[in-house]
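S.K.: Down below are the structures I want you to see.
Values quoted throughout were computed directly from the atomic coordinates according to the rules given, and no laboratory measurement underlies them. Bear in mind that the values here come from a model prediction, so they are computed numbers and not experimental data. Cβ atoms are built from the backbone, for glycine too; each structure is taken alone.
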Structure 1
Amino acid sequence: MDDFPAKLADILESTAGRVRAMTVDRVAHLTKMAALGFVAAALGGLAAIFLGIGLFRLISSVIGVTTTYAVLAGLLMVGGLFLWIIRTRPAKEGP
């Protein structure tokens, strides 16, 4: 009976450690991964923008600026047409 307070303290400490491992540690890991994901997405977006600008300048130096704008507009129109074709249509109601 002399060791009861020490055993109770150990049980409470181990229980608190398990609860923390199941809650706080998992949320901290998830938060860290979400923050890293946002940073990676931002850097990827910047890389895509800079690549697009560089590609536009490279093409415009070869075939001219006006023709490059026309080619870019044509590509965007074809992409928009493709998205328009594959869109989902709302379900018709009634018999």
Structure 2
Amino acid sequence: MKKAYPEGIKLDAEEQEYEDAFDEFVPAPESDRAALIAAAKAGRRPLSIRMDSADIAALKRIAAREGMPYQTLLGSIVHKYVSGTLVDVNEVNKILVGR
């Protein structure tokens, strides 16, 4: 179902897919909610680090562009780094150009 949005707001295909499926959303049963919330929080601990102000500002800009909190973005970057899945785009481009 397409809804009218303020002028200048246009949904991309993925956003429109979520919007179209909104009416089909069924919340989790109340009896399962506490367990689901606990599972989502399990293993997460707060962390304080000192970072350069410019780096924090850059993280916030990137996170805003991606539509997520900057702490979530930072956590994702750290997770990718420690799991060995963080990719250096410049290195990938060197490989692709070298073909």
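S.K.: Starting from the value 10.0: which structure in 1, 2 was mean count of other Cβ atoms within 10 Å over residues 43-50 calculated from?
M.R.: Working: 1: 10.0; 2: 5.9.
For mean count of other Cβ atoms within 10 Å over residues 43-50, the value 10.0 is produced by structure 1.
S.K.: Once FRET efficiency 1/(1 + (r/R0)^6) of positions 11 and 83 (r between Cβ atoms, R0 = 25 Å, to 0.05) is calculated for every structure in 1, 2, which label goes with the largest value? Display every interim value, and only then the final one.
M.R.: Details: 1: 0.00; 2: 0.20.
Largest calculated value belongs to 2.
S.K.: Ok, one more. A value of -30000 was derived for helix-only ellipticity at 222 nm (-39500 (n - 2.57) for each DSSP H run of 4 or more, over all residues; to 500); which structure in 1, 2 was it taken from? The partial results should precede the final answer.
M.R.: Numbers: 1: -30000; 2: -17500.
Only one of 1, 2 returns -30000 for helix-only ellipticity at 222 nm (-39500 (n - 2.57) for each DSSP H run of 4 or more, over all residues; to 500), namely 1.
S.K.: One of 1, 2 was used to compute P(r) over Cα pairs in 5 Å bins from 0, in percent, and the result was 2, 10, 7, 8, 8, 8, 8, 7, 7, 7, 6, 5, 4, 4, 3, 3, 1, 1, 0. Which label is that? Each step should come with its number before you reach the end.
M.R.: Details: 1: 2, 10, 7, 8, 8, 8, 8, 7, 7, 7, 6, 5, 4, 4, 3, 3, 1, 1, 0; 2: 2, 8, 10, 13, 15, 16, 16, 12, 6, 2, 0, 0.
This figure was derived from 1.
S.K.: I have 4.8 for distance in nm of label points 7 Å out along Cα→Cβ at positions 27 and 59, calculated from one of the structures 1, 2. Which structure is it?
M.R.: Values: 1: 4.8; 2: 3.3.
Value 4.8 for distance in nm of label points 7 Å out along Cα→Cβ at positions 27 and 59 corresponds to 1 out of 1, 2.
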